Structure I
């Protein structure tokens, strides 16, 4: 792949954690299964609640932060405490369930707990697939308080389907013009839940073109409002890429290649979707990637080798 078009000039917009006062929220006691709430309208579901911390809590003086534990049916989870990302965990095809457990910084008074549960499309087919769950189902506990362990599972939770950027259609020309974007020294790089946009002209020629997403984490990409795919280059392939021997019973783990690399790095952009200039490119970055290393590239293929043979000889040669 060969870079084309030079360096792209990016702008950014950071999605905010929602509030219980936002419109289109659901308020219920206890934890609900994700797909039953989202109805597959979004990959994302926010679980929001408040935690009150008394001013006489011992950890406020000792500095020993309480242990926050969240158990989820999958597939991925981002934990925000008072608007700041505290951690990210994700499951796998073999075991989509996950557990977040970490000491968290809390303050006296009301603390905002925001859990962003993500469905990533792990296979859910098989016997009784209708019983397979997604989302935060608990238990959720806070350990290290004066009372010991506080169970947050059955308290009041607020649910918000999707991200603000999704609702604003930031991937479209009209939607992207509805918010103020940061640029230059204010560009948000390596930050979670960040949208990036730029414009570009069609590279000359007719070689296939693509977007090099190797510097990004996880999210989705659009060109002129059309999705060219979901990206997840931060999730690299593991396994044993040793010697290859197909002898014996075959399994998917035989003769593995490209261990330590993402499943996909380059994302094809159909030239038929493009106009000569001013094409809108929007990237949603869920984890926090580096947009300064996003490039347009083209694929150039050398001509096939041409073999010539001498009719009077028994050999052939390569031109």
Structure II
């Protein structure tokens, strides 16, 4: 058996096309403000990719770059200004921030309706609700694009990949490896909202291979290169690899190569479907950021004729 690749690049391209069409129906373009602090090369690369994707679908991006020495108060003041700016429908603060800045304070300063990263405590609380409504608004967990609050981008992208690959989640055993606030916990909540039976594997789990081996769907988000081996995976399981790690490789042009949390070559032999790294979950994270921004604009009443 050789598992089918779930092509995140292709799915993300399709979603960008759908978003471009939606944006063309709006009275004014969605606006995304991107705050970048410092000169980390990886952060600069991510921001460039996000701005390029915005341009492709017709989202107007506003960049605000600060040196490492910026104060927390300066960032809070800028966020307050952006919260009040009607041209801005989404605010993204590129993480991580310098150690002298409290990331939680910055995240909580972004208005929940503009928190397109889905990290604000109010959005997290809505995600953790087990009811059919958030406030007065009905929630349709079968269609994440219609949910009336912002869902974190990477977890949302994982579910979108499963949906568009025809993977049924209801009644399935799903194992999430990792319990971070950014990916592990929110993706576990989303899987539960789809009626999967969810187990979270973490550093204190006594028999991780045994637990993972019972899963129909595995989401690996632990940040350890190729930790999940072929022997862990049940034949026919679906594997979503969120991890992105660099490992030394003298044969590679840059002296390293990117791998996930899953031993891709081995696990592909037993999985029915699997995401590659790179080219799997990564492109979906940006696609979901764009979708959250467009949704925020629509909720603000920017459709034509209004």
Name the one structure among I, II that percent of Cα pairs over 20 Å apart, for residues 184-263 alone of 56 was derived from. I
Entry that produces -11000 once helix-only ellipticity at 222 nm (-39500 (n - 2.57) for each DSSP H run of 4 or more, over all residues; to 500) is calculated, selected from I, II: II
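Going by mean count of other Cβ atoms within 10 Å over residues 40-47, which of structures I, II comes out largest?
Working: I: 19.2; II: 13.6.
Looking at the calculated values, the largest one is I.
Compare distance in nm of label points 7 Å out along Cα→Cβ at positions 24 and 232 across structures I, II and report the one with the greatest value.
Details: I: 2.5; II: 4.4.
Across I, II, distance in nm of label points 7 Å out along Cα→Cβ at positions 24 and 232 peaks for II.
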Of the structures labelled I, II, one was used to calculate P(r) over Cα pairs in 5 Å bins from 0, in percent, for residues 96-167 alone, giving 3, 10, 18, 21, 18, 15, 8, 5, 2, 0. Name it. I
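When you work out Rg/Rh (Cα atoms, Kirkwood Rh) for each of the structures I, II, which one comes out largest? If you can, show how the numbers build up before the last one.
Numbers: I: 1.08; II: 0.97.
The structure with the largest value is I.
No lab work stands behind these numbers, since they all come straight from the coordinates. Since the model is a prediction, treat every value here as computed from it, not as a measurement. Cβ atoms are built from the backbone, for glycine too; each structure is taken alone.
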